[in-house]
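Engineer: See the structures that follow.
Every number in this text was worked out from the coordinates using simple rules, so none of it is lab data. Model, not experiment: these values are computed from the prediction. Cβ atoms are built from the backbone, for glycine too; each structure is taken alone.
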Structure 1
Amino acid sequence: MMQAQTQNPIAVIGAGAWGTALAVLLAQKGHAIRLWEYNAEYAKVLETTRQNPKFLPGLSIPEQISITSVLDQAVADCSTLVMVVPSQVFRSVIKQIVACQAKPKILISASKGIECDTLCRMSEIVVQEFLPASDFCVLSGPSHAEEVSRGIPTSVVAASASRDTAGIVQELFMTESFRVYSSTDVAGVELGGSLKNIIAIAAGVVDGLGLGDNTKAALITRGLAEMSRLGIALQAQAETFAGLSGMGDLVVTCTSRHSRNRRVGEELGRGRKIDEILNEMEMVAEGVETTRSAKKLADAKQVEMPITTQMSRILFERLDPHIAVKALMQRSRKAENETREWSESEGSK
């Protein structure tokens with residue numbers, strides 16, 4: 001299937017597994033790609049070997065992808081930027097791009113997280129530092145780079161305040177094996193992609209403790225409930241959390257062998273300390289810092305998030321995971337869907 005090429009190169013900012021996979025997908029559609037890797041020595045490895053052995057081994061990087069560690073070279077004359085950097089450095093990289101006097105028409109975020117200091121989502125950072133909301137789009141959903149890079153059928157969501165922008169991004173990424181839906185619920189799509197990483201760490205704890213399928217099913221289901229509660233409090237649409245960027249991403253991240261966040265939880269469940277686990281990892285497990293941010297947001301909005309609360313205690317207070325499980329199971333009785341308090345008359349009907 002022939003695809004229209006953009007007039008200008010597309011800059012993919014971040015050469016981790018997901019950035020590399022997206023760069024290759026776009027190159028295969030005929031686009032000229034500039035892939036930015038912050039480490040100059042590793043950028044040379046990528047350029048000379050046309051491989052990404054550290055983050056996505058076995059994938060060949062096409063020749064139409066130019067690789068650089070010089071940011072102004074990467075973004076010069078690019079009308080489209082794809083941001084695939086860790087959420088906690090997102091703002092600093094945006095500021096560097098602004099200093100390069102880049103003038104993109106669209107900025108696409110494929111980063112999943114919430115900035116710890118400000119509790120901002122990536123869209124809010126872009127609006128504060130760089131571009132109007134209509135020029136921003138978030139791309140999110142159940143999409144492990146290891147599978148996308150092999151052409152395994154995948155579906156994601158492109159969300160923007162502008163339907164036109166969402167449609168452009170939808171067309172940009174769509175292939176026979178990579179299906180993109182559009183949305184205008186930027187907050188919901190961003191929060192779904194961020195908060196599910198907390199529940200994925202908890203799912204890993206379940207695995208590390210040797211608990212069963214019943215436990216994990218309950219965790220995923222109730223995890224989705226508290227994700228939705230916080231999302232609604234932050235003006236997101238409830239139905240978004242039942243979609244690809246909510247339930248879809250939650251299921252894949254909680255169950256997949258590719259999930260870094262699930263792996264962190266599994267090691268925690270086996271009794272290891274978080275610092276030790278993270279020091280051994282090449283890639284970032286976004287859920288760790290997102291737990292801190294989500295707990296602050298939940299407290300500020302007075303939203304009950306029991307799983308997030310217990311994960312915060314495990315990660316930052318060194319709570320024994322066995323005690324956290326017991327605390328969750330022994331909470332007071334609840335109705336499954338507590339949208340309002342029943343009056344005595346309603347309860348007797």
Structure 2
Amino acid sequence: MADKRFFAVAGPFTTDEIARRTGATLVGSGNDKLVLRDVAPLDTAGAGQLSFLDNRKYIDLFRKTGAGACFVHPDLSREAPKGVVVLVTPEPYRAYALAAQAFYPDPPPVPGIAPSAVIDATVDLGEGCRIEANAVIGDHAKLGKRCLIGANAVIAAGVVLGDDVRVGANASVSHSLVGNRVRIYPGARLGQDGFGFAPDRKGFVKVPQLGRVVVGDDVEIGANSTIDRGAGPDTVIGPGTMIDNLVQIGHNVQIGRQCVLVSQTGISGSTKLGDFVMIGGQGGLIGHLDIGTGARIGAQAGVMRDVPAGTTVLGSPAFPVRDFHRMIAALRRLAKTRDD
């Protein structure tokens with residue numbers, strides 16, 4: 001059970017209501033009216049709680065669980081212990097996420113402006129916004145409805161935020177157009193200068209960065225991540241993209257729809273990612289690459305060439321996954337030969 005000091009649980013919900021919300025199928029008659037009051041892991045869940053099984057690795061926990069109901073893949077539903085209501089779905093984790101959202105919905109911001117907030121007279125502030133202590137909003141910025149601006153956050157001049165945007169404490173947003181339902185976590189930086197310099201014998205000459213950051217709807221930008229504005233063309237983050245903490249995105253980068261960038265990923269300037277690209281932790285991409293739709297880049301991969309659509313690459317420098325594993329196998333054989 002979540003700590004009540006930090007999380008307020010909604011509900012309760014019947015198993016029938018949960019099935020309707022998630023698209024799962026209830027197994028067995030007479031199970032539709034079981035009352036569920038919370039979600040919990042398999043090993044701690046009790047009779048009034050909902051859990052899930054998404055990995056065969058935890059099937060022993062599933063067989064012993066005391067949960068009242070559980071999301072489970074059709075292939076594993078017969079392993080359920082007696083007394084557990086089974087909610088069958090091909091995507092148990094997704095169903096659990098939807099159910100957990102029902103039990104723990106994001107509370108809407110309580111409208112209001114802290115006395116210490118600094119808001120320029122020209123700001124267009126949408127209905128129902130909350131501006132917390134010491135936040136600063138610059139001239140001619142525009143905020144949509146129900147935005148939440150955290151303590152000490154800075155929304156610079158001219159920035160546009162859509163509806164239901166949440167900007168965490170100490171974050172800063174400049175030179176940016178941000179869509180609806182975007183979450184910018186604490187300490188994130190959007191719209192600062194891109195890293196652009198012209199070489200010169202007397203020293204580097206800074207190139208003015210004249211583009212913007214354009215963020216689509218339903219994007220998340222993790223804590224202490226940075227997204228540089230473009231040098232002329234914009235830096236673009238496509239709708240539905242999820243950016244973890246401590247990610248660096250350089251100027252002019254173009255990211256497609258529903259990409260996933262895991263912590264400490266770094267993408268150099270002018271690289272383009274298609275839709276549904278996934279990059280593991282500490283993945284590094286040089287500039288001016290084309291990464292195709294559905295490509296997957298493994299953790300700590302160093303990508304120095306274009307990656308075709310649907311390709312998985314590993315290693316540094318990165319190679320297609322089959323080539324990578326063949327090279328590792330060859331190195332192991334070589335090492336064994338030298339040891340012998």
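Engineer: One of 1, 2 was used to calculate relative contact order in percent (Cα under 8 Å, 6 or more apart), giving 7; which?
Structural biologist: Values: 1: 13; 2: 7.
This value belongs to structure 2.
Engineer: Let me ask something additional. When distance in nm of label points 7 Å out along Cα→Cβ at positions 15 and 255 is calculated for each of the structures 1, 2, which structure yields the highest value?
Structural biologist: Values: 1: 3.5; 2: 4.1.
Ranking 1, 2 on distance in nm of label points 7 Å out along Cα→Cβ at positions 15 and 255, first place is 2.
Engineer: Please state which of the structures 1, 2 yields -14000 when helix-only ellipticity at 222 nm (-39500 (n - 2.57) for each DSSP H run of 4 or more, over all residues; to 500) is computed from it.
Structural biologist: On the way: 1: -14000; 2: -4000.
Source structure for this number: 1.
Engineer: Which structure, out of 1, 2, was percent of Cα pairs over 39 Å apart derived from, given a value of 31?
Structural biologist: Numbers: 1: 15; 2: 31.
Derived from the structure labelled 2.
Engineer: Right, next: Thinking of 1, 2, which structure, once FRET efficiency 1/(1 + (r/R0)^6) of positions 63 and 87 (r between Cβ atoms, R0 = 30 Å, to 0.05) is computed, gives back 0.45?
Structural biologist: On the way: 1: 0.45; 2: 0.95.
Corresponding structure: 1.
Engineer: If distance in nm of label points 7 Å out along Cα→Cβ at positions 215 and 247 is calculated from each of 1, 2, which structure is the one that comes out at 1.1?
Structural biologist: Numbers: 1: 2.5; 2: 1.1.
Only structure 2 yields this read-out.
Engineer: Right, next: With distance in nm of label points 7 Å out along Cα→Cβ at positions 135 and 159 computed per structure, which member of 1, 2 shows the largest figure?
Structural biologist: Values: 1: 2.2; 2: 1.0.
Between 1, 2, the highest calculated value is found for 1.
Engineer: Can you rank 1, 2 by distance in nm of label points 7 Å out along Cα→Cβ at positions 103 and 327 and just name the one with the largest value? Mind dumping the intermediate values first?
Structural biologist: Working: 1: 5.4; 2: 4.5.
Looking at the calculated values, the largest one is 1.
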